[in-house]
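Several structures are given next for inspection.
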Structure I
Amino acid sequence: MKKSFQQLVQNRRSIRKYLEKPVEREKILTCLEAARMAPSADHVQPWRYLVIDEPELKRKFTDEVFSGIYSKTKFAAKAPVIIVMLAKLDVVANRIGKQIQGIHYYFIDMGIAGEHIVLQAEELGLGTCWIGWFSTRKTRKLLNIPRKYKIVSLLSIGYCESRPSKEKKRKTLSEIVWFNKIGK
């Protein structure tokens, strides 16, 4: 039975334990197709994705980028797939817009597209985890990523070995929502 959108959102967890089972390329592409359909500032579609699913490259990559102060995220080495989320900035939306508004719109765009990936993965029975704690310098060097791309984050993807069952306490709507004027 297909899950509703609310069920997908409520069931999605950050997964840190993965089975040693490859993820089918079709499922990866389905997740990336969902991301491709995301909206973006001025429709620039800054997202680019480097998928690492070849075991030896993934091992070398994770050994490097999760070393030293980044070792807390070493759990992601067990995921069969790591997606490097990159942004290719355009002049108007991402450079001039940043100067005028003070907002890095590509972060918003990448967040929306990334959330499309994780929700699609959830629907397909896959687990994911957003990873922001890794060496971007080593990522760029090891994967020969040109400077024209900003390294935004990583996503680990795979079949769950275990899922956190307890939902973290969330603020209530009354704590985070106001209508027509700012509340307390």
Structure II
Amino acid sequence: MRKAEISRKTKETDITVALDLDGSGKVDIDTGIGFFDHMLTAFGVHSGMDLTVKCAGDLNVDGHHSVEDTGIVLGQAVAQALGDKGGIARYGSAYVPMDEALSFCALDISGRPFLAFNADFTDQRCGEFDTCLTEEFFRAFAMNSGITLHIREEYGRNDHHIIEAMFKAAAHALKDAMTVTGGGVLSTKGVL
């Protein structure tokens, strides 16, 4: 049963994430930031996991705490659901186009968190979502899931399309990496 539910409450946010890595892409997302809800919905659907995210944050300040803290809790939930990482493919990569935009993601469920992020956004916001928070989300997710994550914009003009392609590319790469292949941990060390 590759499932997890994690809650985290601070003075800035109150977040609960529940997921089932072997679900069917059923999602229920409410962060108070419409565009971010749209991205997390795409992430759940395209990764194939069932994903519930509830976030009450200090949106009177801005979206930073809600987005970053959601990345933290989602990363922790993925790490918990994967357990010792035995019997999974470990690696995944995907190119995802969205209209004129193309984004790429490669990842390793390695236990060694790292983010390499490359994108140049032209707009400050997509709806109520600050585009700079895209990198903050992926950094928080990578650091708390123990995933080495490389994600980049190949090209594009519309920031909505670029960011959505990034979330979908990350979802497809993660789906491939967490595929159950059987056997032990895929490492010459025998552990991750």
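Some notes on this structure:
- Test item: distance in nm of label points 7 Å out along Cα→Cβ at positions 5 and 21 calculated as 1.9, pick one of I, II: II
- Computed over structures I, II, mean projected area of the Cα convex hull in nm² reaches its largest value in I.
- Which of I, II yields 34 [relative contact order in percent (Cα under 8 Å, 6 or more apart), calculated]: I
- If distance in nm of label points 7 Å out along Cα→Cβ at positions 13 and 69 is computed and equals 0.7, the structure in I, II: II
- With distance in nm of label points 7 Å out along Cα→Cβ at positions 101 and 165 derived as 4.4, matching label from I, II: I
- Answer label among I, II for the case where distance in nm of label points 7 Å out along Cα→Cβ at positions 109 and 157, calculated from the coordinates, equals 2.0: I
- If distance in nm of label points 7 Å out along Cα→Cβ at positions 141 and 173 is computed and equals 5.1, the structure in I, II: I
- Structure responsible for 67, with percent of Cα pairs over 16 Å apart, for residues 29-124 alone calculated and labels I, II on offer: II
- For 17.4 (mean count of other Cβ atoms within 10 Å over residues 53-60, calculated) the corresponding structure among I, II: II
Every number in this text was worked out from the coordinates using simple rules, so none of it is lab data. Computed from a prediction, not measured in an experiment: that's the story for all the values here. Cβ atoms are built from the backbone, for glycine too; each structure is taken alone.
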